[in-house]
Structure formats: structure tokens, C-alpha cells
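Listed next: structures, encoded as C-alpha cells.
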Structure I
Amino acid sequence: MLQCHDVGKRFGEFVALDRISFDLAGGICALLGPNGAGKSTLLKILSGLLAPDSGEVRIAGCDVAREPLRVKRSIGVLPEDLGVFDALTIEEHLELCGPVYGLSRSDTRARTGALLRILGLEKGRYTYLDQCSHGMRKKTALAMALLHNPRVLLLDEPFEGIDPVSSVTIRDLLIAVSGRGIAVFMTSHALAMIPQLATEVMMIRGGRIVFHSAAAQMERPLEQLYFDLVETPPQEDLPWLGSALS
């Protein structure tokens, strides 16, 4: 469903991605790594928003570089900047998206209602995005990504800035759509959430994949693997914190 072969990307002398290769047939793949490791850059290349310097990406059998329109109809994207507009309401975002993907007005309306209900946005459907919390904005962008029933979902930090109830709702929704054949590729810092939904786990450090495994085959806890392979928490005492004032 999603193939990435020898993808590389530089920004000047900085190597953002170094020969990234993987094949995702289905399920939910979580890409983990620290800020600056290349997660968002890779997601932008997979979605066609950024051209790689080398390598090839294919989604649902289509070459991202050569068949961009076919690819865009096959994917749903939750981008880093969310791609929402302050001057539109939550509902207007979805109503405008439907026709772009060839949905009829009635189908758009029905799908919009269902998505707003499941994502807890129904009461705020007439709220303008500049009046929405970060969580509401993110859920609006996710609803837009799901509206046209994509074959592949590309999600940048879907759990960032989301309240606990919404996190569980999104987790369960992703598990459900994955079970119906939609492949999900997501970046995340939410280590505690990943074992609950991911079927594959990848870790990236310095633009290179340093770990890739089926979640069921991991022999150590995810947090331990991450700290060993990707980033170790800094250890330093601050003795002046909490000491009595003299």
C-alpha cells in the first residue's frame, strides 16, 4: 500500500533523510523520533508536499512524483500545520472538501455529520476556527483527512495537544479504519499510546531508520527501546531547586 525506496533529502549541507526504505502493506505504522530527526520531512515527501532528492515513493501502486493527482485522491493527510482556515467554521471545512473529492452534497453532509459526532465536534460545528482550541482544530483536520474514505492515512502527531477522551476516541477510530483496510502511517511522541494501536513501529534518528519491527515481535518495552536506540533522557541534578532560601 505504501512503498518508500532509498528516499533521501538534504537542506543545504544538512542531511534530513538518508536512504529511507520500508514497505507498509496495511495496519498502523508509528514513526517515532526526537524533534529534528526527519519525521515531518518524511511525511511531507510521502504526501507529495515535498520532493525527495533521491529515491521513490509509491502509494496504492501510484508513483507520488509522476501521478500526484491520483495519489492525492488516495490519501488523507493530517499535516504539521493542520491546513485549516481561521475564517471558516468546522462544518464549512468539511462541506468544501467533499466536492473536491467528487462527493455529492448529500454524501458530504451525511459523512460530515458522522465525523463531527464521533470526534466530539458536533456542538461546535458552527464555530470559526480562530475561536477553536488546538484540539478542536486538530480534530477538524483529521475529519477532513477521513471524509473521502482514503486508502492511506498520513498523520503528523495526531495525539499532540489532544485531551484524554479525544485521544481514546482517535485511537479507537484509527484501529477501526485500519481494520477496514485503510493503511495508517503516523508520527508521534506519545510513547504510551503507541503499544495500544500500532501494528508496526519504526524509529528514526538523524535521518536514518534505526529500528523497524512488527509491534507484536518487539522483545523489550517500547520506552526502553526508544531510550536505548534514539534518545537518552538527560541526567543532571539541580540541587538548588527545592532548597531552603537562605
Structure II
Amino acid sequence: MRAASRAAVFFFDLGRRAKRTKFFFALGLVPVLLSLLLRLRHVLSVSPRGFSGDFFYSNVILPFYVQFLLLMLALFFGTSVILEEVEGRTLAYLLTRPLSRAAVVLGKFAAYAGLGLMVMNIGLLASFLILKIEGAADPEVWVTLARDAAVLDLSLLCYLSLFTFLGTLVKRAVFFGLLFCFGWENVIAYFPGLTQKLAIAHYVKSLIPQPPGQAFSFLRLMLEPSPPLVAVLILLGLTAVFLAAAGLVFSAKEYLSPD
């Protein structure tokens, strides 16, 4: 664990200066910009009505994070845990360090998880406050924010562990990851019954309740949710299984650098 923590600190510092991280940070500010524009439109309106950002938050902001940014962060950070070392021909140098292969996987996973969580939570917090600042005195508002952040954080860890495992297994991990994210995960959501439960997205959406008094929420469309406790346990279990599998594959597999 000490070796993994040293690797995590090193790769976190390296990753936060990377162009990829800066790009995702800018992408994570898109919902903040949209929230500001909505707020500005209300302020400059000739006959402003009561402002309520609940619908916009539930049907634009949360879907953006759940169905796009979260997946992109997990996919590109997760697959690069090992593949960037292979493609950059630095794996041999990394393995000469006094670190076990399992510590390398765990350390880089922790580093990229930290970067992904930072990118996602900053944008979510800013967007939430812009849209719901009127209710800041209500404790329920902060409970909602804490719940949504916890769901997104757990979901990111689960997807990140999956794509870390995929990156140790195949070279074209990004391609297969895109098929999984925007193919399987979306298509399976429209199947009834137990079939929905074959997607990670099912358990993520099961943890996002329907806002009270709202007739429609994009994330709840066609959803037959699992109990929240079951959803949490499955996401945690999948995270542990995929991360352990990534460590085992990386420890046993011989990697050849691309020509």
C-alpha cells in the first residue's frame, strides 16, 4: 500500500499538468456555463417569473454528467492506466522501479480517480449552486447535492475500474469502451425486466430519485430501478472485482511495445 500511495502521488502530479486533464476540466465547466446563461436570462428578463432550476438540473445537468462526462473521464483515464505506458514505451522503465505490478495498477488508478473526481465535482458543485442558490438555507438542498455527488463519485470509480481492466486486456480498449458506453449501456436500458440489470448504468440511475412534483426526468425514462442498497453494493462489488482483475491480468501478462 505504501508503494501504491507513492505511485498515486507521482501520477496525480503528472496527470494534473497533462493536456488531457485540462481538456476534461474545460469540458466539465460546460454545465456551469449553461447554468450561468439560464440564470442570466432570468435576471435580464423583462417580466421575470419565479426561477426554478430543478427541471434544468435534473434533465440537462445530471444527464450530461451521468451519460457523457462521467463515461468519458472513466474511459480515457481508465484505459490509459496501462496502455499509455505501453504505447509510450515507458512500461519497461516503470517496471524497473521497486514497485509490484499490482501497486502500479492501484497507484495509477487512485491518481486518475482523484483527477476524475476533482474535474467532475467542481463542475457539479458550481452548477448546483447557480441553479439552486435560492434554497441554500434549506438543509434538503445540501442533502440533494451530497447524494448526487456521492452517486456520481461511486459511478466514476466503478466505470474507471472496468476500463482499467479493459486497458490491461486489449490494445483497442478505447474502441471497445465506446461501444460499451454508447452502445450496450444505452440499448439495454430500453429492455424490460431483468435485462436492464446487465448494465452498470441501471444501478447508477437507480440511485437518482425522481424529483418531487416533477412529471418527467430524462434519467428515469424506461427505468425499473433496483433498491438503492442493492445498487450501491453491486457498484462497490463491481469496482473491487474489476480492479482486482486488472491487477491480476497486469501481473501475469507480458506486454509488447508497439512498433
Structure III
Amino acid sequence: MSNDKHVHISVSSDIEIVQRIERKFFILPRNLGFARTVMNEVCRPDRQFPEGQVNSLYYDTIDLAEYMRSIDGDFRKHKVRIRWYDKIEEYEGDIPIFVELKMREGLNSTKQRKRLLVPPRYLVRESLSSGIIDSMTMARILAAFGYFPDRPLRPVVLISYRRHRFTEVMTGARVSLDYDIRSTLVARELGYGEHDLKLRGGILEIKRHSMELPPTLVRRVKLLHTEWSRYSKYGQCIETYLSHPSAMARLWPSGKVVQV
């Protein structure tokens, strides 16, 4: 990577840490509008960011070690990504990005992240294969998180989607509805030459500090005819790229009966 992308930062106490239990539910395309309606019945839209676009550049090893842990259902998993919000055209000046490490043990999730500012040209899709920040800066940030990967990481795929954010009124549980999930393959030697794909359906995600779902949300989830799943946007996107283009239902979660 050229020195032009070296970001000088101080990796110290300005690291944000979030701990929670996450439950995910796959939503059929035909139920996306209904899902938003029933969530509005018992939740209020997030006061600061009720809706917007989420963009995540995921990192993995050359042999996709973290993807393999995801599809194997390992109890302990790590995801390294750089995230930013909305479209770069909507910003004036430098754009805030977040280097994130997400660690999962079963349903328990801990996310650490650090905020940086970068010029918009760093986020242009054509330049993502070289990474948004240089490898030494990434290593320093991950070390500050307490994470020391045993093999080099590289950018693999960009995943972007629309997100509606809610707060359940009675318990304060955080709820998000993600849809229009699109991916761009950055590691272009993978797969069958496809670079841009769109997954079917959406994901309803409920985040709180307890395994038990609020009764109001239990009833609404039942109305959506869905069940808890271990759905991973990163895992599903990579699996889709690695599947032959002729494979049936590859744009759907594994094992999901195709319905429209």
C-alpha cells in the first residue's frame, strides 16, 4: 500500500466497547414492509439515526479462516471490518470511519471500535482492494483491542445495506431491520468473476443484555413467520460468491426454502 494511505493516530483510551446478546431473524422479501409496521407498533424509531445506509469492508486471511469459522458454527469467532455510514457523496470534507473488532462467543457479542477520519477518495470502491488504512495502522488498532491475528488480514468484500433502527419501548432493547443487502467482491480472485450481488430478504436483529426477548417482540416475531437463525451477512455473501452461479437459492440463507 502506498504511504498516501497512512493515517497517523494515537491508539489509546478513545476505544468504544459494546457488549450485548444478539438474536437474528431472517425476513422474507414479501414481509419486509410488514416487519417495519409491526416494529413501529411496540418500538420508537431511534432518536439520532432512525434510518440510513451502512457500509462495511470486511477483512479476512488469504484462506478465509474467519469465514470458515462462521460456516462451521464455531463457538468463538472474530470479525474485523471498517464501517462507515451513508454515501460518500453526502459528506463534505473528511469522512468518519470506524475500525471494528466483533468477537462472538455463542450469542454473546463484544464489539470494540475506533473512530478515524479519512478523505472520501479512500472509500471509492476501485481503491478498496488496497485497504482504507495501511496495514501497520490496522495492526496497532487491533493490538489496542487485544487482538493479534496469527496471519495477515486483507480486505475481502464490501457489504452495504439499508437499516431502520428502533428501541423497544418497555425494555429499551435495540432493534434493527436490514434490507437491500448488496455486496462487492474486493478480493477478485475469489468466486466465478461476479463482483456485485444482492441477497434476498432482510434481517431483523434484536440486541440487549439478556437472552430473553421482550414479550412484545416475541409476539411480533411470530407474526412474521420466522425463527431465530445464526445468519451472518459476511458469511452469506462469501458463500454466495463461492457457489456456482447456476446454484439454486444461493442468494438465500443456507437451508432456507425459497419463497417469494
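Worth a mention:
- With Cα Rg over 2.2 N^0.38 Å, for residues 35-146 alone computed over the structures I, II, III, the top value is the one for II, the highest of the group.
- With helix-only ellipticity at 222 nm (-39500 (n - 2.57) for each DSSP H run of 4 or more, over all residues; to 500) derived as -21000, matching label from I, II, III: II
All of the numbers you see were taken from the coordinates with simple rules; none came from a lab. Bear in mind the structure is a predicted one, so any value in this text is a computation, not a measurement.
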